[in-house]
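Nothing in this text is a laboratory measurement; each read-out follows from the coordinates by a stated rule. As the structure is a prediction and not an experimental result, all values here were calculated from the model. Cβ atoms are built from the backbone, for glycine too; each structure is taken alone.
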Structure 1
Amino acid sequence: MFWADSIAKEAPLSNGAKKHVVGDGKTPSGRIHVGSLRGVVTHDAIYRALLDAGKEAEFVYRFDDYDALDAVPAYLPPEYCEHLGKPLSEIPSPEPGFRSYGAFFALEFQSAFEKLGCHPRVEWASEDYKGGKMNAVLKEAMEKAEIIREINARVSAAKKADGWLPIHAVCEKCGRISTTQSRNFDGETVEYACTSARYVKGCGHAGRRSPFNGGAKLTWKAHWAAQFKVYGITIEGEGKDLATVGGARDATNEICRKVFNYEPPYDLPYEFFLVGGKKMSTSKGTGMSAREIAEFLSPEVLRFLLARYKPRTAINFSPEGETVPKLYDDFDSFAEAHFRRREPRDPDEPRIYELSSVRHAKPGDFLKPPFPLVAYLIQVPHIDVVKVFNDRKGTPLTLEELACLQERVRVARLWLEKFAGEEFKFRLIEHAEAIKKFHSLPAGAQRALHEFSEFFAQTNDEAAQANKIREVCEKHGISVQDFYKAAYAITIGKEKGPKLLPFISSLERPFVVQRFMGVV
């Protein structure tokens, strides 16, 4: 059983819930990296699996835009340093047209995950706090501050001073939220002082204020636990860095039980999504952003990459080399298994392909042009790629097939321009150079190419052509590998290239026949 279906089957409905609520969230402190897409797709796959199992379910995604800006990403001007420590929702957007810094980066990320078919209900921490949705849990947390202090010290070795409150009040003078220390909750107000945070100094203001309706925010573990209760979350995982023994999730679960009297959600820690073996950071702005990769790979292929592996399996993606062509080939292979055109190597392949749909529907059974072939064909001058695939299919491409081809042409151009190595780039060599290479080949290879060209001129059947290659190689005493090397040498001047038969079938037939005959 596929991992998402297993979770949908075994996850309990706790706290008297009548439906499952799958949760996830992110602090939009900068351009959100591609690794965070893994969490969204992982949770969305579970949400879909619950629906497919006939269970009532909802997916809620939370943007913590009431968290403080703790670092200025390198791609932003240094003037943003004056906003360090302020809530992300209260900082100006880097670009016009957005209500805040937090909204700008959050909406960019939301656009990326919606392209992958993830459409959760989106909630904003700033609205939750200012609108009073968090008032009840704020009060609970402050009244049970000693319990939270004891849990932090025991579980995470994070010691707090006597009288500490698990909140950050918003300073009424400078607007910072991370620099304040709060104490002495009297049921309506708290005493606070704006001192300093690790990365920024406070303004020194002190006073009393109401923590409710946006006056304060819970410290992050208490905030995480409170959100479980406020939204009725029944299933929510996290990255493995938060799931270590004595880590944030352990402390959060205890706070959830002992402070908010709420059984924590079903947990599923998931591994990192690495790019070129490197972990990424949102606040530092390092690594490939979610928007960049969502604009590069086709949506269903990116979703396939994120959903196919079990959550505890690390994904190390690098767009260089043959990773992208292989990813598309794997996707197409899983489609073959889904539509029963081949036996699956793994029983989960059909289900993985189904959950890779961006529309929560079985993806259509239509021609998918092989990505490696597309990448080679667009490098051939004057070739009509649509005509090539019309001819290969035998009938005109449908609108869906044409859209798929155009999308793969787009991705292939980007890949060739930015990531592909020289071994994937080629040109058709000039006729004179080809003739020279032909006559430098061993006699057996020349005869095999010549005899095959006569057969190639008469048939479009690639299976028959493959049999003919084996036949002429055996007849003339060369290996099939040597035949392929010779064929590549006289067409693209290299020892390796695209799959030979689809490639030469896409070229003008007289051109191929002439090359393989070695005609001057």
Structure 2
Amino acid sequence: MPPVILPRDSNQALGLGRYAIAFLHGDGHPGPHTRLRATQFHADSVLCGLSALALGTNAPTVLRREALEYPSPTGATVFGSGDRVMAEKAVAANSAAVREWDSNGTNFGYRPELGHTAGEFGHNDFYPAVVAACQQRGLDGRTALLGMVLVDEIRGRLAEVFSLKSYKIDHVLHGAIASAATYAALMGATEEQIESAIGMVVAHHTPWRAIRAGKQLSDSKGASAAISTEAAILCAKRSMAGFRGPRDIFRNPEAIFRFFEPTTHGAERWKEHGDSPFVLHLSSEGEDFAINGMHFKLGLYEHQSAGALQGVLDLLAAHPALLADGGAGIKRITIVAYEPAYGIIGNPAKKNPTTRQSADHSMAYIVATLIRKAIEAGGVPPGGASRDDAWKALMLTPFDYEVSDRAVFHPLTRSLMERIEFSHGGPEYDARYPDGIPTSVVIEDGVGGRFDSGLVMYPAGHARNATADLEGILRAKWRTLGEIALGDDTEAFVERLLNLESLDAEGVARMYSVPFASHPYQD
């Protein structure tokens, strides 16, 4: 089946509704690799969410507690409970949990073969909307998996053609649009009702990047996807109940798309509605889905640091003497990368993080912590072309961001941070992003040695990396995060998630009903 193309001069909101319904009712045939990726990204997000709740992080705990105050026998479940609550509340709680660590999947909005290189970020934060609809309608795991591919396809393709961050709009808007379309289609909405829901999301609930501005970030940053998706579910519900939102929102001259990227072609034909600023290409079968271009984080770190982490692991494995005497021989570490990496995690202002959120957006802290862990472990395991064993053994966990002398203020980490310099690689590096994560690392010792990683483009976890044992590293991550929340029940729960496609409706209904293990870090 050829891709679904929604032209500029068409009602793309209505087209998304038509596409979503058709995809879920016979036209959607993602190939085995695509289905595997969706299963893995879903499992990855859930283990992130459960561990964040088990450690008592603030926003997920507040929103989960709020959700449990809205019981509904026809609703959906929050992580760790079998009780049904209002669907939008369950979605808000679960989406906030999966995003809290900033450690689930990432997309970069890059499809150069079509010239779709807007480069908008995004994350796999929106599966709770799919699961909620399936629980409400009594749908099985195969349908849930199709919904997950669909929600990532819509938001991923939007990210390729329209850069929200360029206009200070938060990237979660693409996910909210995708969630409204997918949730409504799963709930049995018509294409007109889906168009209405999308119109309401854009017109009433466009989130500005003010939520993530400032040095000390609020809960709003981590819960942005949750709050926007909660609104998307309400928009879908209201539309299905008869409320009518703005039509043809992508061509509306006073909605964000044409307001920020004005178009005049077609204005006479459509009167106030000119053409949309973009064409949408959406897949229905095979392996050419947006999810296959998304990246895994192999631990807790800002995705822009993945190239530096790979470079450091490669150098430390090849030159173990650098770690001798508590790393005393390391004189200087120079990291060169691209924009936006420098602006987001590398500028000098990021060298004194004082919170978890600022630490996981500090290149100096992330790299120094990895080196500290390698020193404490007595070295870097040598095996694997992508340092598979090193990723597993030295993986950054929630405990590496604890605000104490054991982590954020660890004296060795702080000493190593002082030896790290970060610079912008200029046009040569910038041109290679977002195809890859172009980064190079040079470590100098105190006796004239200079060790260069060379250019790292596709670190482990990157969609284009072909050497890492991705499944093995992911299982190590899931085991680490899962044991925080579930203890000895972790392996069985991971297998349940990886068997999503084979679950019946009852299995989907009970999928998140797991008791949290007693943990010393819980409140």
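Tell me which of 1, 2 gives 13 when you compute relative contact order in percent (Cα under 8 Å, 6 or more apart).
On the way: 1: 13; 2: 21.
It traces back to 1.
Distance in nm of label points 7 Å out along Cα→Cβ at positions 6 and 118 was computed and gave 2.1; which structure, 1, 2, did it come from?
Going through each structure in turn, the value belongs to 1.
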**Request:** Compute percent of Cα pairs over 28 Å apart for each of 1, 2 and report the one that scores greatest.
**Result:** 1
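Here semi-axes √(5λ) of the Cα gyration tensor in Å, for residues 30-149 alone was calculated and came to 27, 23, 13; which of the structures 1, 2 was it taken from? Please report the intermediate quantities before stating the final value.
Values: 1: 27, 23, 13; 2: 27, 18, 12.
The correct label is 1.
Thinking only about volume of the Cα convex hull per residue in Å³, for residues 398-461 alone, which of 1, 2 has the largest value? Kindly include the intermediate steps, with their values, before the conclusion.
Details: 1: 152; 2: 136.
Structure 1 gives the largest value of volume of the Cα convex hull per residue in Å³, for residues 398-461 alone among 1, 2.
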**Request:** For distance in nm of label points 7 Å out along Cα→Cβ at positions 102 and 222, find whichever of 1, 2 sits highest and give me its label.
**Result:** 1
